[in-house]
Structure I
Amino acid sequence: MAKKLRLGIVPYMNAKPLIYGLNQYTDSIVLSFEVPSLLPTMLNNDQIDVAIIPSIEYFRSGNYAIIPDISISSYGTVESVKIFSKVPIQNIRTAALDKSSLTSCALTKIIFKEQYHLTPYYTPWDNRDDISGANIDAVLLIGDNAMKMNNDEYITLDLGQAWFEYTGLPFVYAVWVVKKGHHIPGINKLLRDAKEAGIRSVKALATIESQRLQLTQERCQKYLTNSIHYNLGKEEIKGLQTFYQHATSLGLAPEGMEIVLNKS
C-alpha cells in the first residue's frame, strides 16, 4: 500500500477553503489539525510532509520552500487577529500574546513598537476564553476565538488593518511549505486545485462554519470572501518581505533569509 501524504493544517475557519478540495482524496491524504505554532515542529520531525506554517517561522527556520500561489493573508481588516484592550491602545503597558500564533505575536510587537511606540511587558496567553479577570491591559487573540469575542466590551485593534494602514501592503499570516529538498511530485498543483475548489465553495463552507462557531452565515461568508485572501502574488510577496524586514529590525528573525518557492 502506498504511503499516504500527510498534511498539517490549522483548525481555524480561515484555512477551510484551502483543504475543501482535498475531501475526495481521503484514501491517499491524511490531514492533521494543530495550532500554527506546533506545525513547524511536526514538519521538522517528519510527522507530516507538508504544512501551513506561520510566515515568521518560514524566516526563522531557513529550511523550507513555499508552495507557490497560496497563502492565508489579508488586505486590511482581518477580523481574526485582534488586540482586545481594557485601556486605550496608547496606554497599554502589559500585553498577553496567544501562543498558538507566532506570526501574530511578531506582528503585535511590530505594530506596537513602530506604529504606537509601545514596548509593553509581554506574557504568554493560555486561557483563551475569559480575559476579563486577567491582570493585564490587553490580549492578542487569533482565529475562531477572536471571531467569537464580543468587541463591545473592549477597545480593539485589528492587526490586519493596522498593518495595511502602516505599510499599504497585504499581510501574509501563513503559507504552505515543504522541507527544502523534499520532492513531492504534483504537490503544487494539488494544493492550488484544492484552493480553487474551496474558493468556489465558500458559501457552503460558510454555512458549515456558522453552525460550528455559532456565528451567522452572512458573517462567515463575508469573512471568507472579504477579510481573508488566498493568493500569493507579487503584492503578497512584497508584504511578506516587508514583514521580514521589520521582524529582523526588532530581532524577531535572523537576517539573510530569502523567499524560495517550491518547484514540485
Structure II
Amino acid sequence: MNIYAIRAIYKFEMARTQRTLLQSVVYPVLSTSLYFVIFGSAIGSQINEVDGIAYAAFIVPGLIMLSLLTQSVSNASFAIYFPRFNGTIYELLSAPVAYYEVVIAYVGAAATKSVLIGLLILATAYFFVDLNIQHPLIMLGFLILTAVSFSLFGFILGIWADNFEKLQLVPLLVVTPLTFLGGTFYSISMLPPFWQNLSLLNPVVYLISGFRWSFYGEGDVSILASLGMTLGFLAICLAVVAWIFRTGYRLKP
C-alpha cells in the first residue's frame, strides 16, 4: 500500500478545510445550534418527554446525524468532483496510485471532517441540554461507520454528477428529506400504524435509531437491525465504487 500517496491526498483535503473553515465547520455547527434553541428550548418546553426522554435531549442524536449525513455526502462529492471538473483527475489516475488508495484518501478525509463536526455539535449540545451517553464506544462506532458509509455515497455522487446542479440534487432532494422523515425530531412510535410501517422503508430511520440507542438505550428499531442496515449500505457503496473503477465510469474520456 502506498502510504505516502494516501497521506498526500488526505493532507491536501484536510488543508482545504482550513481554507474554508467558515463554510466547512462554523456554518454546520452554528445552524445545528439554532435547532437546539428553536426545537429544544421553544418547542421542547411544550413537549414533556418522548419515550421517557426529555425532548431537548431526545433530538440531539437526530440533529448530529442530520449534520453528519449531509456533511459526509457534500465533503466527499465535492472533493472528487473538482478534480474531474478541472481535469486533474487524469494526473491522479495515471500516477502509480491504486484505485483503492485514492478511495481511502478521499473518503477518509471526508469522514474525518464529518466526525469532527459531529463531535463539535455533540460538545455544543452540552451547553443546551443535559446529556448522559450510556454507550459511548457504540456511539463513536456508529458515528464513524455512518460517516464512512455516506462519504462513500458522496464519492459515488461526485463521480456520477457532471454539473453542479446534479451535485446538489441528491443531498437536497433525497438525503435531507429522508433525514427529516427518519425520526430526527420525533419517534416513529408516535405515528399511526400505517405511517410507522412506511417509515421502516426509510433507511435513515435505522441510522438515527441506532445512534439514539447508543445515547439512551432506546430506539425505534433494534440495535442489531440498525447495525445491519448500516453495514448493508456500506457494502453496497463499496460494490458500486469497485464497479466504477473497474469500468472507468465517468473517469475515462
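Every read-out reported here was derived from the displayed coordinates using simple, explicitly stated rules and does not represent laboratory data. These numbers come from a predicted model, not from an experiment. Cβ atoms are built from the backbone, for glycine too; each structure is taken alone.
One of I, II was used to calculate semi-axes √(5λ) of the Cα gyration tensor in Å, giving 34, 19, 16; which?
II
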Inset, instruction - Assign the value 22.9, calculated as mean count of other Cβ atoms within 10 Å over residues 10-17, to the correct structure from I, II. - result: I
Inset, instruction - Using relative contact order in percent (Cα under 8 Å, 6 or more apart), single out the structure from I, II with the greatest value. - result: I
Legend entry - Read-out helix-only ellipticity at 222 nm (-39500 (n - 2.57) for each DSSP H run of 4 or more, over all residues; to 500), computed value -23000, structure in I, II: II
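For structures I, II, which has the highest computed value of FRET efficiency 1/(1 + (r/R0)^6) of positions 98 and 226 (r between Cβ atoms, R0 = 35 Å, to 0.05)?
Structure I comes out on top.
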